[in-house]
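Bear in mind that the values in this text are calculations on the coordinates, not laboratory data. Bear in mind the structure is a predicted one, so any value in this text is a computation, not a measurement. Cβ atoms are built from the backbone, for glycine too; each structure is taken alone.
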Structure I
Amino acid sequence: MRDGGNLAITALEQRLPGARCWYGPCRYTSARINTRGKFEQRYGRFEAHIELPRGQGLWPAFWILGSNFGAVRWPICVEIDIMEHLGREPRTVHGTIHGPDYSGGAGIGKPYTPADFADQFHVFALEWEPGALRWYVDGVHYQTRTPADLPEDARWVFDQPFFMILNLAVGGGWGSTRFPQRMLVDYVRVYERVDSR
């Protein structure tokens, strides 16, 4: 769906006939878009200009996943979260890496908490080169990850092509969240890394 020229990933409160979730009848629908099988890249700069929604139970994200997903399972395929935002934390976004020995709750990352993120556009970016990952929000560099940040005996596995994913997940306690909710995407840009050699 488009909204004023922006991609609108929309979460709705609706029941679909016959749809079942692990907890019972599904009460919400949303969407994700990805470039799997269409675009993948190793290294470079990945950025998106996104307006995040507001509300308990919302979980918008901009992330990349190893293109070997399907041939191997998560977290062996490897994941880099460029931006994750939990609706219960309106002032915080997270950047995280997940690999074979550091995934899920043991993912390695850092929150960034400068201001309220909901209801206005921000640029979320990752700069990726061999042996280093750097996260930015609105041009501000807030964390770097290198092999030195990994647990003992863990391997640095961020050296394969990845595809991109944008999604708005819905789950958890609802609080007073009103639907529909939208994650608006103005643009996504990817730049190749050019060696200076």
Structure II
Amino acid sequence: MTITTEAVKELRARTGAGVMDCRRALEETGGNFDRAAEILRMKGLAAAAKRAGRTTSEGVIEAYIHPGSRLGALVELNCETDFVAHTEEFKKLARELAMQVAAASPRYLSKADVPSEALAERRAELARESDGAGAAEVERLLAQWLDEVSLLDQPYIRDAGRRVSDVVADTTARVGEHVQVRRFARFKLGE
């Protein structure tokens, strides 16, 4: 099958991958755009995983203020280079993460950041509230709570079928650099 320049351009527009990578992916899949896009996404994730240990000292701090100015959020999103930090895709991710923080009110960045005391306290609280429903049910409710309070584990507000960490990983794959949410803060009048 002959791969046309238009097909390469279309796949490049969809994925942001390089021209030769798009051509190779299309050749490998016999012109199937969806499979080629998936191959490119996996390549991008693999390349980003190699860079995971690199320092992410560049980035942006993005603010979101909800209409009415009674609720706001700040997010620090880091990457490896200022070139990526100034791209529209990176800035858009930072803005959407700030909106996520404002809307979903996470308390911790990830499950690993939840203090063991808070975890033990919540487990005991769920055990009291569940009226002897069993350890399995308490653990299920605890896992659900962890998903609610951990930013990276929350369902993404624009697509509930995906986690925030999935959205960050997709951006990492597209920009080819390690992207990391460093910290966040949420402000609400009266709290």
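Suppose you compute log10 I(q)/I(0) by the Debye sum over Cα atoms at q = 0.10 Å⁻¹, for residues 76-163 alone for every structure in I, II: which one lands on -0.36?
II
Computing percent of Cα pairs over 16 Å apart, for residues 124-179 alone for each of I, II, which one ends up highest?
Top value of percent of Cα pairs over 16 Å apart, for residues 124-179 alone, among I, II, belongs to structure I.
Could you tell me which structure in I, II was used to calculate relative contact order in percent (Cα under 8 Å, 6 or more apart) as 27?
Traced to structure II.
Compare Cα Rg over 2.2 N^0.38 Å across structures I, II and report the one with the greatest value.
Largest calculated value belongs to II.
Work out which structure the value 3.6 belongs to, where distance in nm of label points 7 Å out along Cα→Cβ at positions 36 and 116 was derived from one of I, II.
Source structure for this number: I.
Taking -16500 as the value of helix-only ellipticity at 222 nm (-39500 (n - 2.57) for each DSSP H run of 4 or more, over all residues; to 500) derived from one of the structures shown (I, II), identify that structure.
Only structure II yields this read-out.
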